[in-house]
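Structures are listed in the sections that come next.
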Structure 1
Amino acid sequence: MTVSEYCKELQSYEEYSFSLEEVIANVSNTEVSIRRELSRLVLKKELINLRKGFYLIIPARYSRSQKLPLPLYVDKLFKYLNRNYYLGLFSAAKIHGASHQQSQRDYLIIEKPKLNNINKGTYDLQFHTTRYWPSDNIETKKSEAGIYKASSPALTFVDLIHHHTRIGGLNRILPPLEELTEVLKESDFEKLLSWYDSKSTLQRTGFLLDEILGANPFSEIVFENLHPSLFYPVLLSPKTNEKPRSVNNRWKIDLNLALDSDL
C-alpha cells in the first residue's frame, strides 16, 4: 500500500487526518520513501502538513478552498497532542447559531501549557489557555468524521467576556453575546456557576446581561451566585495601568469603555 492508497482508505472511513506514526505503521515501504511520498503529496496540495508529524487529507470538494473544516480533524489532532481541548469563543458561538462575526480564524481553549498558534496557508488556529479545566459545560458534537468538543452556550458566553481583550475587544464580542442569549438555558448557567471561579468575569457577565442585553433571568442567576460573598469594583474592560473607581451599580463595574453593539 502506498501513502496515496492509505489516504483513500482513510477517506472511505470518513477520516481526514493521520500522524506520521500511523502512516509508517500502515504503509509497507521504508520510512525514507514514505516521507518522500508525503512531501510529494503536500506539494500537489493533496495533503497539508498542519503540525510536525500530523497531516490533513484534502478531498476533492475542499481542493479549491484548501481548508478542511475544523470539526473533521480537531479531535484526532488533540488525541495526537495528548491534550484536552474544546472549540470556544467565536468558533463555538458559530456552532450555537451566533454567526454575526464571520472569521477565517478558528478558536480553541486548551489546558496549560500554551501551544503555539498555527498559521499556515489557509489555516489559522488560535489557542487560548484556561487556568482551571472545566468540570462541566463542554458538549460533545458530531461531524461526518466523528465527534468533537465545544463549549456550551453558557461557557461560550462567559469565555468571550473573559478573553475579550485578546480577541478584538469588548465591542467585537457584543453581537455574538446578544445572539447567544437566544439559546441560553438556566440549567446550563447553573452548571457553570457550580465550578466557575473568576469572580470578576462573572461580575462583567452579570453586568452585560443586566444592563446591556436585558436577559434578566440569567443575570439574576449570576447575582444570586455572587451575592453571598463580597466582591469588589472591577473595570468593565481590564487594563494594566488603570484601577477601578468607586461605582454604585450592583455589579460594582467601572464602565471604562463606551459600548457600541452593531446589531
Structure 2
Amino acid sequence: MTLRLMKKGATANLLIDRADKRNALDMAMWELLPRLLEEAHDDPEIRLLVVRSAEAGRAFSAGADIGELLANKDDVAWRGANQAAINRAQYELARAALPTIAFVEGDCVGGGCGIALACDIRVATRAARFGVTPARLGLAYPLHDVKLLVDLVGPGQARRILFTGDLLDADEASRIGLVEMLADDPDELADRIVSSSAHSIREMKRFVRRVLDGQTQDDDVTRRIFAKAFAGPDFAEGATAFIEKREPRFG
C-alpha cells in the first residue's frame, strides 16, 4: 500500500510508501489520505499524527505523479476528480482534529510540499529540500495550498517560491519560516506534544485555524471554550501538578 498508518505508542505515523516513484502522489493516494486521517482520529489511543516517508532518509514526496497527469491530460472527468481528491485531502489534513507534524528528510516538492504545508508543524533534517514547481510545468497550484504557503512565509517569499520553482535547502526553508525545526528526528517534539493536554491542543488548534481564516476577536463560542476549560479534568491535573512541582499526567 502506498499510504499506510503505523502506530507507535500515542503517535500514528502516516507513511508515504512509494519509493520506486520517489513517493510521488497519484490519485489513489490522494483519495486514501482522508480515510487514513479518519482512522487515526477514531483511535482513542492516538494523540499525534506524523507524516513521513516510509523509508528513512528518502524523499518525503517528489510531488504529483507527472506520468499519470500527462496520461490523463485530455480526460476532463478524470482531471476534475483528481482536483477534487487533492482539494479534499489537503483541506482535511489542514483541519485534522489531531495535531500533525510533517517530518521531511529529503525532497519535498509540489504536491508533497502541499502535504507538509497542511501539517501543523514541519520538522526537517539538513538533507531536506523544499520546492513548489508548477511554474516549471506550465501548471497552477491550488488556491488553498497557496494560502497555506502565504500564511507561513508571507506573500513576498511565497511569490519567489511559486514564480521560480526553485528548491530551497533546509537552512533557507528554516530562515523564511517554511520549517519550524531542524532535527534528525521528530521524536523529542512528538513526546512533548503527546504529554501535553489533548484537550488544550485540540481547542488551541481550532483557535489558530480561526485566526488563519480571518477571525480576530473572541466570540461567544471561543469565550465559552475558554471558560469551560477551568472546570475540566485537565486543568485540575495541570494545576495540581504545577503546585506539586511535577510533570502533569493527562488522561
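Key figures
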item	result
If helix-only ellipticity at 222 nm (-39500 (n - 2.57) for each DSSP H run of 4 or more, over all residues; to 500) is computed and equals -10500, the structure in 1, 2	1
Winner on distance in nm of label points 7 Å out along Cα→Cβ at positions 53 and 125 once structures 1, 2 are ranked, highest first	1
FRET efficiency 1/(1 + (r/R0)^6) of positions 29 and 197 (r between Cβ atoms, R0 = 41 Å, to 0.05) from the coordinates reads 0.80; which among 1, 2	2
Read-out FRET efficiency 1/(1 + (r/R0)^6) of positions 77 and 149 (r between Cβ atoms, R0 = 35 Å, to 0.05), computed value 1.00, structure in 1, 2	1
Label whose coordinates, when distance in nm of label points 7 Å out along Cα→Cβ at positions 141 and 157 is calculated, return 1.8 (choices 1, 2)	1
Origin of the value 21.6, 72, where Rg and Dmax of the Cα atoms in Å was derived from one of 1, 2	1
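No lab work stands behind these numbers, since they all come straight from the coordinates. Just so we're clear, the structure is a prediction, and the values are computed from it rather than from any experiment. Cβ atoms are built from the backbone, for glycine too; each structure is taken alone.
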